[in-house]
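Please treat every number below as a calculation from the coordinates, not as lab data. Here the structure is a predicted model, which means the values were calculated and not measured. Cβ atoms are built from the backbone, for glycine too; each structure is taken alone.
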Structure 1
């Protein structure tokens, strides 16, 4: 890999947040849209959905005039293309599938490379489901941890929930985690069956969408008012009073 001395002019890598819901166009600030317009090379998780979101945000954006690269599970090809892009001196954009690049997102690997190469890395503002859920939860915002996805297997998931709950009670830390939408109901079942009645559980559903619903209650209250999440994108938070 080259060093920063090899790059002239110095590359600029823009981290462009994208929509959490298609109805949330207003959540992307004008300054972020200007940065997106400046990008000539784009690294995205899914080109089809990224193109659709960009059309929604910037109808006049010259989509076919940009160079596109996919961040696949095997990042080998994306990394090779990224090194070449850094040497081009053109503005580069990294777009998450939903939310902020580098946060629970494969873009983190490219950002690490950009830092190692001495590129200019510019994060831009936009919606983060993690921060929005934490802000609205009423749980401890001074000490929190995002845990990504919990295990899929039932026994391992139950153990992970117990461990997070135990740490929340011991330290006061708020624990956040997400789940694939089609496993939302299984996660709710695990939380209500494993957690203490007085543990505070926040379920944040459809953030920035017209059906947004963010509620924090003790587990015993959730059992009386069991939520129906379905396949709506959700984030879960565990904490204590």
Structure 2
């Protein structure tokens, strides 16, 4: 397949490495230095685009791809205020759009276990629950999109929590998400249930970007020839 890369930072380089290993070609690479080259004409070189950029640029990049008729896989987080617009545009264009806050297969298994654990803990109100995420200092959004997905999975299944908040809270109905930034961390996400008697912790620790990049490539391979909106939800 011919796959365009939109965003050529550390993640973009890792995606490119996996694409080449899997026999794909990369006819178009867009980064901050040549962003003006993201045009419908240039996108014709590709069958699918993979977008990993910044919260400020993601929606514009997605819009360009969909209007050009190019299926797009997006892994950028922090732009979801515009998700409904992207969904409507995809439907209008009869296009294909794949979004996930995290493309790691292991993390998506974690999401499912997190939902099931919240269902089980509904019967035990003596346990409070919190979420913590740790990332590298270059990460632009906080909390991470992955942490928000985890929190949403809890809120859907644990009625005593009504909304998530960023930072420490003492309000019982609020689900606390704390964000830590350290120099070299690919991504650590921990859910903690705590009572006076004991503490249950559930953690996913990414060793690097390989799992995320591999999942994004699988998504691009899946998306080619499809129509509609897709996610990594198992």
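Below are the figures for this structure:
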read-out: Comparison of 1, 2 - label where distance in nm of label points 7 Å out along Cα→Cβ at positions 35 and 91 is highest; value: 2
read-out: At a computed 1.35 (Cα Rg over 2.2 N^0.38 Å, for residues 107-194 alone), which of 1, 2; value: 1
read-out: Structure responsible for 2, 9, 18, 21, 20, 15, 9, 5, 2, 0, with P(r) over Cα pairs in 5 Å bins from 0, in percent, for residues 19-154 alone calculated and labels 1, 2 on offer; value: 1
read-out: Distance in nm of label points 7 Å out along Cα→Cβ at positions 99 and 219 - highest-scoring structure of 1, 2; value: 1
read-out: Among 1, 2, which structure scores highest (criterion: distance in nm of label points 7 Å out along Cα→Cβ at positions 27 and 59); value: 2
read-out: Entry that produces 19.9, 63 once Rg and Dmax of the Cα atoms in Å is calculated, selected from 1, 2; value: 1
read-out: Computed 0.60 for FRET efficiency 1/(1 + (r/R0)^6) of positions 123 and 203 (r between Cβ atoms, R0 = 25 Å, to 0.05) - originating structure among 1, 2; value: 2
